[in-house]
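Down below are the structures I want you to see.
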Structure I
Amino acid sequence: MTASSHSTELSHQFENVEQQQEAYVVGMWVFLVTEIMFFGVIFLTYTVYRVLNHSAFYEAHNKLDIGLGTLNTFVLLTSSLTMALAVHWAQVRNRKAQIAALVTTIALACVFLAVKAVEYSHKFAHHLFPGAGFVYPDPSIADQARLFFSLYFGATGLHALHVAIGVLVLGAMLVRAVLDREAKADYIPVEMTGLYWHFVDIVWIFLFPLLYLIPR
């Protein structure tokens with residue numbers, strides 16, 4: 001991971017550009033490792049409860065819309081491609097292509113959130129949101145179903161929050177690229193944003209089969 005030192009603005013706390021870029025990368029990876037541990041606990045919790053309540057979780061997961069889940073998987077995978085292109089165009093100083101790739105990534109992220117909102121609205125309409133108004137067709141497994149949907153909303157809601165944060169960061173990178181008319185800005189911030197976005201994508205790659213596919 002290299003960059004031309006003459007095009008990178010050096011912050012006062014660093015001795016040289018290489019040290020600054022290394023600090024960027026190490027800092028981002030430390031952050032991602034903490035996020036991986038956080039989501040790992042969620043995955044482990046879901047797996048344990050699914051083993052303990054296999055039949056009930058199987059029945060409850062049938063209430064999920066696999067079509068919308070599959071659509072969102074395709075949307076996020078495509079956004080990872082456009083994010084990778086944004087990083088590439090930033091590295092080769094192609095400002096217009098970078099802007100186009102960032103706009104496309106933001107648009108796909110918004111599509112993901114919109115589809116998730118539609119899916120959530122269906123659950124609310126059928127009283128499948130955990131809380132006082134929770135109603136499940138089979139009272140004999142209602143408690144286990146409530147647990148399933150608590151984990152579902154907790155995991156996917158937290159992931160959606162990360163997507164929303166990603167949209168804000170991508171927006172900042174887009175503004176930065178628009179203002180950088182001579183295409184001289186350091187590409188490392190865009191690359192670090194790409195790492196975060198790929199992490200968000202990978203988390204969904206685990207969530208989708210765990211919630212929608214494996215129980216089938």
Structure II
Amino acid sequence: MTITQEKLQTLRDLGTATIYEAQGAKGAFDHGMKPIDPTLRIAGPALTVDARPADNLILHYAVQQAKPGDVLVVDAKGFMEAGPWGDILTLQAIQKGIVALVINGCVRDANLIIDMKFPVFCRGLSIKGTGKAQPGMVNVPITIDDVVVRPGDIVVGDRDGLVVVAQDEVDKAIENSYSREAKEVEQRAAIDRGVSTIELFGLAPTLERMGLT
């Protein structure tokens with residue numbers, strides 16, 4: 001399925017929290033995956049990479065397989081004592097048209113990467129280097145925490161976090177997100193009119209059962 005740039009821009013604009021809720025509270029990466037520059041937003045098809053901890057040989061290979069617009073999504077097994085990605089790979093990725101990196105692991109050279117305006121979501125930073133000798137796999141399903149990412153799935157990221165949308169569910173996710181946004185507009189208007197959140201969400205019976213009246 002071809003996902004247009006317009007749809008990707010829509011997903012970027014909608015944001016991760018809205019999309020996550022709109023698609024039935026699924027697809028959210030765990031809270032440990034954070035942007036090194038929270039001002040940047042991403043949305044693009046996943047080029048998935050299954051990598052060995054503390055080795056980045058497969059990352060050099062994967063970058064060369066990428067198509068413009070891809071988000072490189074790497075399972076580095078959550079290893080925190082090496083930074084398999086830095087400024088050199090970032091420069092190569094930008095030249096290849098890769099729009100972002102999501103890595104279940106660490107990166108280094110964070111300031112230089114931020115200066116290049118290249119979005120990176122990771123578990124942390126590590127100045128320790130890696131080997132270039134271990135095999136890996138590209139364009140295979142990977143699992144990060146409990147989220148399965150398949151090649152071509154759409155990964156959306158912003159300050160709040162990351163969420164994955166299956167290729168064949170993009171239209172539905174956008175439609176449901178718009179509906180959710182419309183509902184929230186109504187809720188804000190009600191609060192402006194003086195309606196309490198207790199009234200808005202029908203919380204009075206629950207509070208009463210708990211003796212919180």
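Taking distance in nm of label points 7 Å out along Cα→Cβ at positions 100 and 116 as the criterion, the top-ranked structure out of I, II is I, with the highest value. Here Rg and Dmax of the Cα atoms in Å was calculated and came to 20.6, 68; which of the structures I, II was it taken from? Derived from I, not from the others.
For which of I, II does helix-only ellipticity at 222 nm (-39500 (n - 2.57) for each DSSP H run of 4 or more, over all residues; to 500), calculated from the coordinates, equal -10000? Of the options listed, only II reproduces it. Here distance in nm of label points 7 Å out along Cα→Cβ at positions 92 and 172 was calculated and came to 3.9; which of the structures I, II was it taken from? Going label by label, the one that fits is II. Here relative contact order in percent (Cα under 8 Å, 6 or more apart) was derived from just one of the structures I, II, and that gives 28; the source is II.
Any read-out appearing in this document is the output of simple, stated calculations on the displayed coordinates, not a laboratory observation. As the structure is a computational prediction, the values presented were derived from the model and not from experiment. Cβ atoms are built from the backbone, for glycine too; each structure is taken alone.
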